[in-house]
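K.L.:
What follows is a set of structures for review.
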Structure I
Amino acid sequence: MLGLTKRPDSLDLFTETDMNKYYAQQELLADVYSTTNVTKYREHVTEVLDRVCDRIKRLNGTKASLMEWMHIIVLECIGEVTFSEGPPKYLDEGSDFGVIEGTLWGRWQWWSVLGLYPRLAVLTQVWPSIFIPIATVFTGLSFPREKSPVPLIPWVVSRIQAMVQSSNEVKTAMPETNLINQLLNANKIDSDLKLDYIKNISRTNFLAGHATMTASVTGCVAGIASRRDLQSQFEIKCRKPEVALENLCQDPLVHASINEGLRLYAGTGANLDRRVPTGGISLHGFYIPGGTDIGTSSAILQTNKKIFGQDAAEFRPERWLSKESSQLSKLDTVNLIWGEPHRRCPGQNLALMLIEMIVPRLFREFDIQVQGPDNLLATAPPFFTTSITGYSVRFLPKSH
């Protein structure tokens, strides 16, 4: 549906159906989004997390929204790597102004209903000022408006435009202190990496990344804190003074706990449909005609008891610590956290680096108490993202 309104020569890695073009565009972005390159920003992220932890300490252990604070932290980190700054006011005021649990989740609910009427959905993209009000009447649901003093989408667009303009005004390379500057420098060397491509991937990098990463970080923290035995072990691992923060993810338990959070709270919970090619296909004895839209929900697949066992709905990192290589290979093969082999999330390496820095740092600095429903999955509506809601958190001074 989203792909129906895009321009012929654009970059949209979600909906691109020309696979030759898709692979060519991925190749243009590969160096900047590689593991080797994104890890260069670890020092920047560490400085951001220093500021974040200082701000959290000013909460003095008062109860706060878990998801809201994870969202604030993600905004600061992904903003630093993308723009060399996070959006103003969010961290200072200790609020995301209802963006994640109010505006964003509300919009995904709205789009989920509107998706039943594809033509109307397309019209709301082409002429939003006319057709969003019509769709609101048609569906009976109001379109959630952002109430933040610094609305995210306009802020992101303005930052990208300003950075592109600055790059255009100079012929020399920009300081490579963030991903956009790196992409803009690459554009000066290789004209195939068009400015429109850079604008699109930069918007996607931030606007898709902040929501999906918030879902994952929230799930990791809540899952670890839901088991006192696990949390104690996790804290011991994270609080070893001789281990640098960026190396903590190499510990098997830390790595397994993050994997488990990503499994249960997938960045994308909705089907990312693909169209069956002309001639159709046969899968496991079923014939599917050409032109049929098919997809698999990662949120459903990754809680499948036939794959992950009868405890598939439980937060149990131990499943990733199996000594049987065949079992681990099976878990990795069916894992759709980052998409399937031919269609991977372009920001996978960046997101994983940030998650592996944020979660251990929080447990290194604080005794974390999370309160909410006993069943973590019960509050996770599988819209575009699958994220738990309604949990509170206390960040207390660490006891050991």
Structure II
Amino acid sequence: MRVGNQPFQRSANLALVLRELRKHPGTTRTELSLRLGLDKSTISHLTAELIRTGLVVETLSGASSPRGGRRPVALELVDRRLLAVGIEIEPDCYRSVVVDNAGVVVRRQSGKADASRGFSLELRRIVLGVLEQVRLEGHQVLGMGIAVPGYVDPHLGRIIRSRSLGVSDFDIQALTAEIAAELAHHSPVGLPPLLIDNDANCCAWGELHAERGIGAVRDMLFIHARKSPRHLGIGMGVVAGGALQYGSSHSAGEFHSADWQGGEMTQLGMSAEDLLRLDADPQLLDVFLSEVLCNLSPIVSVLDPSAVYFGGELRTAFPRILQLLDTTLADRYMAFRRESCDLRCSTYGEDEVAVGAAGMFIERLFAMPRFGRGADSFTVSWDDVLPFVEQGVGA
């Protein structure tokens, strides 16, 4: 890779090596050099650093040559060294997990949130509290992903608007700088990098992470329904070609029924009061599910995903969704598309948002860095996380 910026070139080369090892475990240094077009000295230098940090280990691969001699030395990622925290923030509670590169959840934690304290103070308390517990238990994490309901610009690290959290135009970068400064006074470890996205997008990130970025499902929808005491909100994560789609104003995936009559308390033709009674009224639940499925039809028709995932309230109602498509809605487009579009429950159940936040961090870490005008101002690179990996060497 020829780029006239040495720090960027080093970061890009690290990403190339790690992406290749993730996609092809057991690759030798010679194979890395040939596949990536990097000279052997560069490969040797980068892999030596990765082995020293514990992110990569050497293994024996294949058989020795017919003339004898040593078996080839291959390289593999150590999934348990690639840990990220994911935190789902709701108005009255939070859920956090620690996830590794293989998508294994190694730790869970949940607790109450108090919106009356103010979003900034409460988020600071939750982040610091989770990080403290994670480190007390000996987990050395590379970074953190935060999932919130609402409109989010993940590339600038900004919550555009979250009605349920009562915030708008909130700068996460400023808050992380404050938290990092606070940690510097009493901790030598510091604050690992932190990224943010909305809850539905994080759910989609989680499914991408479940396939480690190289799976067969590269075009999908994740539809997530979240119920709060006063509101039932629906959002979608839209993935095309393996990449999340955000739209021109970061509102891609905002769901509104064709029967929507306006107002902020409902996105469907049903009233907000009826939407909060779904658990107690099976007939209302069927009306709700039918409206959602019928309004998914044009979206599925246009985007042609290979899978649609259902999360939140729709995950718990998934068996009924399949029943409706087999009976009442058997003649509708969504039932017809089941032959080519797989309908699935979310992979991680109740952890779907928090795991997705951690998965979002890991998948963005493995993405190739961008240089110049197309680069994000709120992103993460391997050079950002390696200091946190090195703190755990020998631990």
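Every number in this text was worked out from the coordinates using simple rules, so none of it is lab data. These numbers were taken from a predicted model, which means no experiment stands behind them. Cβ atoms are built from the backbone, for glycine too; each structure is taken alone.
K.L.:
Who wins on mean count of other Cβ atoms within 10 Å over residues 158-165 among I, II, i.e. which is largest?
P.N.:
Numbers: I: 15.4; II: 18.9.
Once mean count of other Cβ atoms within 10 Å over residues 158-165 is worked out for each structure, II has the highest.
K.L.:
In terms of distance in nm of label points 7 Å out along Cα→Cβ at positions 254 and 334, which of structures I, II is highest?
P.N.:
I
K.L.:
Match the computed value 0.85 of FRET efficiency 1/(1 + (r/R0)^6) of positions 70 and 142 (r between Cβ atoms, R0 = 35 Å, to 0.05) to one of the structures I, II, and report its label. Don't jump to the answer; show the numbers that get you there.
P.N.:
Working: I: 0.85; II: 0.60.
Corresponding structure: I.
K.L.:
Next up: For structures I, II, which has the highest computed value of mean count of other Cβ atoms within 10 Å over residues 166-173?
P.N.:
Working: I: 11.2; II: 15.4.
Max of mean count of other Cβ atoms within 10 Å over residues 166-173: II.
K.L.:
32, 27, 23 is what came out when semi-axes √(5λ) of the Cα gyration tensor in Å was calculated for one structure; which of I, II is it?
P.N.:
Label of the originating structure: I.
K.L.:
With helix-only ellipticity at 222 nm (-39500 (n - 2.57) for each DSSP H run of 4 or more, over all residues; to 500) coming out at -15500, pick the structure among I, II it was computed from. Numbers along the way, then the final one.
P.N.:
Details: I: -15500; II: -12000.
Clearly, the read-out refers to I.
K.L.:
Ok, one more. Between I, II, which one scores greatest on distance in nm of label points 7 Å out along Cα→Cβ at positions 78 and 222? Don't jump to the answer; show the numbers that get you there.
P.N.:
On the way: I: 1.8; II: 2.8.
Going through I, II one by one, distance in nm of label points 7 Å out along Cα→Cβ at positions 78 and 222 is largest in II.
K.L.:
Looking just at mean projected area of the Cα convex hull in nm², for residues 126-229 alone, which of the labels I, II belongs to the structure with the highest value? Mind dumping the intermediate values first?
P.N.:
On the way: I: 11.6; II: 8.4.
Top value of mean projected area of the Cα convex hull in nm², for residues 126-229 alone, among I, II, belongs to structure I.
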